[in-house]
Structure 1
Amino acid sequence: MIDAGSRAPDFTLEGIDPQGNTRTYRLAELLETGKSLVIYTYPKDDTPGCTTEACNFRDLSPAAADRALVLGVSPDSLESHRKFQAKFGLNFPLLSDPDKVLLSAYGSWGEKKNYGKTYFGVIRSSFVIRPDGTIAMAARNVKVKGHAAAMLGAS
């Protein structure tokens, strides 16, 4: 499991940019911007908690745009991301990870319990990655309220 001080696991994923276009996102290229990355993982597009979290990042990320790039990651399809992004005017990329490559590498895919049932799913988590590729902050099992502000404040 990665924590603060660890090297960020590399990734290459397809995603939807803020204009709704499909493109490939690579960790190395994102770090070349010289900005921190705030990567947040979430279970499902257009569900109550995930929508609140995405809208919080949407509303707060412009104030941090000079120092941080926000990326949302879930197992949802590119088409689902495109609809979610358009419906809520999200101003940051949404990456699709159907094979759970990034989710697994970052410790955001695992066993969960809900109403007495045990299953595997996305563990709502966020990571701040410094421009040098090290993890500045790792937060798992986060609560939606206040979470975006805390992550962007740490970037």
Structure 2
Amino acid sequence: MAATTTAFNSLLQTLQTDFPRITYCVGDDFHWSPSARTVYFRAKSTDMATLLHETAHALLGHTSYNRDIDLVHLERDAWSKTVELGTRYGVNIDNETVETALDTYRDWLHARSLCPKCRQNGVQTAENTYTCVICSQKWIVNDARSCGLKRRKIN
């Protein structure tokens, strides 16, 4: 464990040197905060792939998204950049790691788009609002990236 913690800390120091406009800070979880221009990471972490992934969001200038599918696209782009950074910094990012991470967003998108009335996939019509193309039910969803998904019918 000490070797991987040491490797993580070494990568962190290198990233701080290579990207001085990005702040790196211990937080509750890994994430990129565009407003603070900060990549947050877990204390005593060894997850170099996720550190590179959040750095990729920063380097790509990811700030926000309007449609849920846009988030999936941002994540796909960030993982492509993560693989590139992994090559640069000697961190192996295999395809299974990338696809497993992307699957969480695909599953999130699928769950949000399921009609609470007939369980068919709907389409997003506005931020956090979906409509079923089968039964015309409308519903709103919460963010649900870090908490349980909630869908509430609105008609």
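Coordinate-derived values only; no laboratory data. Just so it is clear, the structure is predicted and the values come from calculations on it, not from any experiment. Cβ atoms are built from the backbone, for glycine too; each structure is taken alone.
Overview of results
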{"quantity": "With helix-only ellipticity at 222 nm (-39500 (n - 2.57) for each DSSP H run of 4 or more, over all residues; to 500) derived as -8000, matching label from 1, 2", "calculated": "1"}
{"quantity": "Of the structures 1, 2, the one that 13 was derived from, the read-out being relative contact order in percent (Cα under 8 Å, 6 or more apart)", "calculated": "2"}
{"quantity": "Structure from which 17.1 was derived, Kirkwood radius over Cα pairs in Å, options 1, 2", "calculated": "2"}
{"quantity": "Distance in nm of label points 7 Å out along Cα→Cβ at positions 10 and 114 from the coordinates reads 3.4; which among 1, 2", "calculated": "1"}
{"quantity": "At a computed 23.5 (mean count of other Cβ atoms within 10 Å over residues 50-57), which of 1, 2", "calculated": "2"}
